[in-house]
Every structure is written in C-alpha cells, then in structure tokens.
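Listed next: structures, encoded as structure tokens.
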Structure I
Amino acid sequence: MQRLTALTALILLAACTTNTIGLELTSGWQSKSLAVWRQIEPAAMATSKDRHYLYIACNNQADLESPSLYLYNLKSGRSSILINGLEHADVLKSAPDGSLWLGEGFDKGLIWRIAQPDKLPSDQLVERDKVRSSNPAISPLRRTGTFSHQGIDFSADGHYAYLPDNNRHGALYRYRLQPPHGLQVLGPKGAWIVIADPSQARAIAKQHHAPTFNHMEGMARLPNGHLLIAETDAPRILELIDHGTHAELRTYLDDPRIHHPTHLAWDARRNWLWITDNDTPAILWAWDGHSLQQIALHKHAEITGVLPLDRDILINLQGRNNGPEFTLRLHEEPLKS
C-alpha cells in the first residue's frame, strides 16, 4: 500500500490559472494545466507517432519505488507509470525505428531503449545495480557509451544518434544505428574517432584529445538537418554540421540574456527554436532566427521538457521547493482583427 500511495502522484486538473501556479506569460499566451505531480521531477518529454500519448522522463534517483517514465494519455487524461528504478532519467527522444531512448544523467549513465512503448505494460522495474529490467522491451544500450546522458538527437537520414556528455569537460559522441554499429567521438580536427570500449568513452576521448564542452544538454534538429546543442554553462547554443567522415561545430546563438540554456525544441509550425533557460528566474525563450522573445517566466521552479504539440507548447514546472510540479499546455491566442 505504501508503494501505491507514493507512486500515485498524479492529480488531474480541468484548468489552472497562471496566478495559481506562479507562471508569468507574455501577452497573447495562456496556459492550461494537464496535470500536477508530486516529487517525480518531470524532465524531457516525447509523444507517440499518433500524438495520442505523452511520455515524461522523471529525473529521480534510482529506486524501485521511484518513477522514471510516465505515460500520459492526451485523449483521456489518464496516466500510468511505465518504468521505475532508473538513475536520473533526464533525456527522452523517439528514435527512427519507433522506440524510445531514455538517458540517465549521471557519470555512469546509460541509454535505455524501450521497444514499442505504446504496448509496454505499466509498472515495469529496472534493477539499476544489476543493469536489468523486468521486461525484455526495456534494454540498456551499452554500445552508446557510459557517461552523463542529458541530450540525444538523430540525423535526418536515420543513420546516427548524437550523444553529448553533460560533464564540465564533456565530449561529443556519435553512434551508428545501422550495422556495423559503433561509437565515435568528435576529434580535435573534426574527424570522428572510433571508441573501441564504450564503457570507457570518457577516458578514450581524453586520450585522443577530443574537444570538450561545458555541460552539454538538450538537442534539436533544424530543417536543414543541422543539429543544435545547448552548452549550458558556456552559455551558448552550438550548431553541428556533420559531413560524414568529419564534422564542424560553430556557435548558433550566443545572447547575454540567456544564462543556462537547457532543453531545446524546434517548432516546425512557427519556424522557432524553443529554449528553456534554467537560471533564477527560469525563462522560456523563443528564437525566430532574428530576435529573442521571452514567452514565460517562473521565479520558483525550473521550466523543463519544452515540446511543440500541434499549435500548442508543452512544458513542465519542476522543483517547486517540494511542492506540486506541473505539466502545462501553453496556447497562443490568435490576434483579433
């Protein structure tokens, strides 16, 4: 009974005013609460291909009674815990094959692959100390490297996964999705260097003098196939152009108003880049390629997991001094004629 009480954390709300939750929105935007949570630390989000389901990663410590991945039904409003037990599950992306990749944001972190997540029974367990799960659909991808995973994205052609290391001196890695599978690190002259032992990725990257970055986190892919990476403690957003055998990195956005860029999302409808800035206060920014606009602000919570959904934007409010945490739907009001 204690486990059920601790994990039945979701309270559905019909609506919630911005004044009640402390979110300040720029003129023309409104918010509606999908759910309020307690102590799940909602982080990155992804949707199913049909947009019926929302998956929410939970940045908790490893414990068989701590949720790591929630499923939220966007049609019915019902939810369930899919996975318990991972260590700081902080990044989540849909892979080209339809699986979910869930990354752990700590030094010994792994990527966990969830096959056919819409068919996965609820309340699955991961025994983190033994690196095993209760269901064969949940498996560790050891070949993608052992390091702090807080960013994932995939090439437009589906050939590669890109994996930045969220470390003060973290390198950037690339994993080949098709045979022959293999992990590579971006070398000092832009060449991709093979990592023979993914469990020693950091040590091998250091041996090859791979360039390092200051806590890389969220990623997004532009329409031209280039990839963006938030270098959180730089603070700036990098642009990766992969030419196959080599790649180049350049600064995409460096604005002094952004202090700690964390999660990124490309909004194809608006041609905007969404940026969560987890300073104090936390800010949600929108960049249209020319100007930066503040959309939302919160003084006592982190804004996480930004995700465009149709015409709306989903965000989480995390870490409200042990108070309730929210998943919100932001809606832009049409201009009146």
Structure II
Amino acid sequence: MKSVKFTLIILALLLALSFMVPGCKQQKGQKVRLMEVTHSVFYAPQYVAIHKGFFEEEGIEIELTTGEGADKVMTAVLAEQVDIGFMGPEAAIYVYNEGKEDHALIFAQLTQTDGSFLMGREEEPDFKWENLKGKTIIGGRKGGVPEMSLEYVLKKHGLTPGVDVEVLTNIQFALMGGAFTGGTGDYVTLFEPIASTLENEGVGHVLASVGVAAGNIPFTTYSAKKSFIEENKDLIQRFTNAIYKGQQFVQEHSPEEIAEAIKPAFPDSDLELLTKVARRYKEQDSWPAAPALKEDDFYHLQEIMELAGELHERAPYDELVTNEFAEKAAN
C-alpha cells in the first residue's frame, strides 16, 4: 500500500514539473537575436531597455552581438543569422536600390544625430572647421554614415575632401582610436566612450560634435527583413515598446542616473566617465523621445549620401520605413 502511495506521489511531482518547466521557459521570454553596429554609450536607450528590464517586461530575451559595421550587420540580417539589425539606414537604402524584393524595413529609430566627435591632438579653444584645411582626418569606412556626415560638414565649411583636406577611409571603424593614438592623422572622429577615454588619458581632445554640425538625421535605426516583420508583428511591437521605454527613461532622468542604468553594459568604464558621456549626448539632443522616423530627416540623410557621391537614386520613404509600431508604442 505504501509503495502505491509513494508511486502516486512521484507521478504527481513529475506532472507538476512538466507544467513548471514550460513556465520557466516562458518567463525567460522569446529570444531575439539583435546585432548592433558597434558598442557605444551613444546607444544608451537600448542598454537602458536591456538592463532596466523593459525587454523582459515585454516577454523578450535579447541575445546581443556586435557587427562592427553597418554592412556586416545588414549581411547578417539578410542571411537570417540575426532577427533584427541595429545600424545606419544607409544599409537598408543600398539594399533597396539593388532591387532586392525581401529587403530590410526600418521600423524604429534610436538616435537622431551623428554620434561622433572630432578629436585633435592639442586643445584648440577657438576651433573652427576651417582650421582643418591641409590636415588629415581619420574618417571611417567610405560609404558609412559617420564618414559621409563628416564630409557633409566639411563641405558646408568650404572644404573639399581630397583637395583641401585628406579624409582617411581605409581604417576599420573599431581600429580608428588605436590608429590615432599610434600617430596616424592629425584628427579623428570617434564615438563615445572611446573619445572621452582618450581625452582622460591626455592623448586627444574633443573639439567639435559632428552630430551638431550635420543636423538631425536618423543615424541609427532598427530594421528587419520585410518577411520577418510580416510574420512577427506582435514581436516587433513588443520590441519597439521596450525601446520606447528606454527612450523615455533617458529623457526623464539625469546623466548620473543614465550612467547607473547602463553601467552593466560597460563594466570597464567608471561611472564618472559614463556620466560625462551621457551628459554630452543628452545636451546635444541625440536621443529622440520616441522611435518614429521623420520623413524630412530620412531625406536629409539621403542628401548627405548624394553629396558624398554614394547615392545616385533616392529610396522612397514609404517603401523603406514603417512607423506603425513606433506610433503604437508611443500611444
């Protein structure tokens, strides 16, 4: 009799566990493979959404990787190695203009200015962009938005790349800081926290913001294949909801609080540095309050691409951008 009772108890426990295990999996959330173009404090709202649990609230578990280049991220998206790519919209424009039917569709924007800063070897209290005449700048990958934004700013100030100023485009994005500290170039454009780190080490000085000089553009956005979005609308909506919460957080909190929130994403950076960087981006309004992408900003980006000689036909806003999810998130 005892053995029968014992057997029944064991069966009851196993039955309970069979219900508990799926419950645990559900609690972890639906996994989303997200690849970011690079790892930077510039993307603070994203890291806030991850580390403050906003994705978890939406039933999403983020698997984050870094591609080190919009071209690499877009390749991963099209090859379905990742679900969502976080990169400059120029990659989606290039793919669309190639005539690919299942092209990438942009569904949310995270930053609205260029995130790079011009650094020199010496302090220049009276810096003017015209001072760069006859100099060499490490500018990033040719055809990438950071390099094209730099060229746009130079031309605005009467400097023609290749004539009045040399812009180096043969150094990989991740190696630009090292190349500069190693003696290459007179100036370099860098993202944070690398720029402030070099500044703290006394090997460079931030002289100007490329983002402020270039004006508002949809610098980094989220995109996925059209087919993926169509088949996963609920997931895309929940993802965008989490991003919106991250954007609202950085709007409503101080640089010190933002630094605390993103510290897990930058374990090797101290809070003082992260606070300095967060303040720099917050003061220049790099982070929009909502993820919808404005049509005027989208065409301003394409104007910059045209002036750089990288775009010969503009891509239509309505074909490449959907604000359906961004608008629902904000409402």
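Taking 138 as the value of volume of the Cα convex hull per residue in Å³ derived from one of the structures shown (I, II), identify that structure.
Details: I: 138; II: 164.
Derived from I, not from the others.
Which one of I, II has helix-only ellipticity at 222 nm (-39500 (n - 2.57) for each DSSP H run of 4 or more, over all residues; to 500), as calculated from the coordinates, equal to -1000? Display every interim value, and only then the final one.
Numbers: I: -1000; II: -14000.
Among I, II, the structure yielding -1000 for helix-only ellipticity at 222 nm (-39500 (n - 2.57) for each DSSP H run of 4 or more, over all residues; to 500) is I.
State the single structure among I, II that was used to calculate volume of the Cα convex hull per residue in Å³, for residues 115-210 alone, giving 131.
Values: I: 131; II: 85.
Corresponding structure: I.
Comparing relative contact order in percent (Cα under 8 Å, 6 or more apart) across I, II, which is largest? Let's see the in-between values first.
Numbers: I: 14; II: 26.
Largest calculated value belongs to II.
Just so you know, all these numbers are worked out from the coordinates, no wet-lab data involved. Values in this document were obtained by computation on a predicted structure and should not be read as measured data.
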